[in-house]
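In structure tokens below, several structures.
Computed from the coordinates by the stated procedures, all read-outs in this text should not be read as laboratory data. These numbers were taken from a predicted model, which means no experiment stands behind them. Cβ atoms are built from the backbone, for glycine too; each structure is taken alone.
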Structure P
């Protein structure tokens with residue numbers, strides 16, 4: 001069974017401060033780009049990206065450019081800035097998934113960053129026949145319905161100010177998203193990328209417990225804000241997306257890249 005992180009509580013104040021690492025992650029990306037160009041290329045199927053809270057199309061530019069370089073037909077959600085989990089946006093994303101599936105004749109891979117992962121999860125639950133796989137980047141996919149979100153306090157305050165006075169847990173309370181509230185998982189391969197030093201979404205909320213035949217949690221090193229610019233994340237995305245349809249297997253880093261992965265994450269296996 002894909003094991004959920006055993007971490008508990010909110011992100012530490014130190015980890016929240018370390019979110020400033022994003023500037024280092026962005027600065028190092030050009031140096032890693034030649035290595036990233038050696039990652040597997042895919043089969044050209046459509047990939048749909050959804051941004052994190054307060055992110056917009058521009059925040060997905062690096063992800064989009066990289067995945068296009070790997071040969072994919074990459075689309076962004078097309079609804080501007082993500083200002084909270086709005087049902088009309090979730091419904092629009094579902095319709096976009098169905099449209100891309102119908103237009104291309106192929107199933108769609110979904111990648112959601114932070115809160116964008118909740119939109120992607122909703123889309124996969126509502127239109128599983130159109131979805132090839134779901135990949136989340138630091139997304140709060142396992143929020144406790146009793147105790148609510150354990151996200152960093154500054155994130156909760158920002159969400160209350162901009163999106164909803166009840167805070168970031170409100171999306172699981174909406175009657176039209178019952179499947180999210182009940183923690184249902186779609187019958188498609190799911191990869192949840194998370195960082196134990198995430199200063200925004202704690203590791204236990206960014207991971208899932210599910211059938212290992214199609215569910216996994218992959219630990220990465222880095223900040224939450226930098227997940228879309230993180231060279232390790234990009235390399236893992238290339239690996240996951242390049243798998244033949246219907247032949248999904250859990251992530252198993254090999255060779256020199258596997259050695260570097262284990263060294264930077266302090267993990268023998270992604271759990």
Structure Q
């Protein structure tokens with residue numbers, strides 16, 4: 001049985017140019033915090049040149065732009081460094097399938113595969129054991145009163161948050177006698193799109209909430225509009241992922257390219 005105090009963990013977070021590697025989105029930032037138990041042994045905080053533009057939603061979320069990434073290494077230059085940080089560790093991330101699909105895709109471009117024999121997803125861990133209104137990393141951190149890290153990159157701050165959330169969840173699950181071994185799953189490449197469309201937690205929760213959404217949307221000309229929509233489904237067209245929804249402003253069915261949705265708020269029931 002694993003003992004938390006001497007187990008090697010690698011807390012992983014990734015920022016990307018958009019929402020889908022299957023439509024060409026790439027990793028633009030990656031952070032890994034390696035610990036032995038709770039003791040930090042090594043950190044990585046890497047900005048990467050993704051070789052493509054960032055989507056409007058990515059710029060809005062992570063605050064990066066082309067100037068910040070110009071001259072940074074490509075993923076091919078850091079893959080060994082990242083692999084070394086993740087090896088022989090229990091890899092922990094939030095909404096693992098979303099992040100790992102990008103890691104998998106980048107590795108495939110280099111003729112490699114990703115295999116993580118020990119993987120813990122704090123999203124699934126929280127969903128399995130707690131009944132909460134939202135399971136986004138930010139909302140869970142607030143729910144469990146976890147100290148957030150406000151310096152450094154978005155990816156590194158989120159990796160710190162994942163680390164703190166994980167140890168808090170493990171501590172709280174002692175009351176139900178849940179050993180560390182039982183929390184571990186396996187990821188084995190490949191992760192292909194027919195397994196499902198993986199989205200960031202907050203966006204996925206909003207779309208599947210069954211409620212109206214208030215969205216900020218940037219069109220192809222850079223014009224930003226605000227509107228209420230009722231989501232129908234997420235579909236993949238020839239160029240990208242789209243949200244099919246009823247637009248209450250236009251009183252008609254519309255499609256919205258997901259990487260141009262800048263913000264989403266779920267209607268609050270009165």
Thinking of P, Q, which structure, once mean projected area of the Cα convex hull in nm² is computed, gives back 15.5? Q
Can you spot which of P, Q the value 15.1, 45 was calculated from, given it is Rg and Dmax of the Cα atoms in Å, for residues 66-137 alone? Q
Among P, Q, which structure scores highest (criterion: relative contact order in percent (Cα under 8 Å, 6 or more apart)): P
Kindly point out which one of P, Q the value -8500 was derived from, the read-out being helix-only ellipticity at 222 nm (-39500 (n - 2.57) for each DSSP H run of 4 or more, over all residues; to 500). Q
Ranked on mean count of other Cβ atoms within 10 Å over residues 10-17, which label among P, Q comes first with the largest value? Q
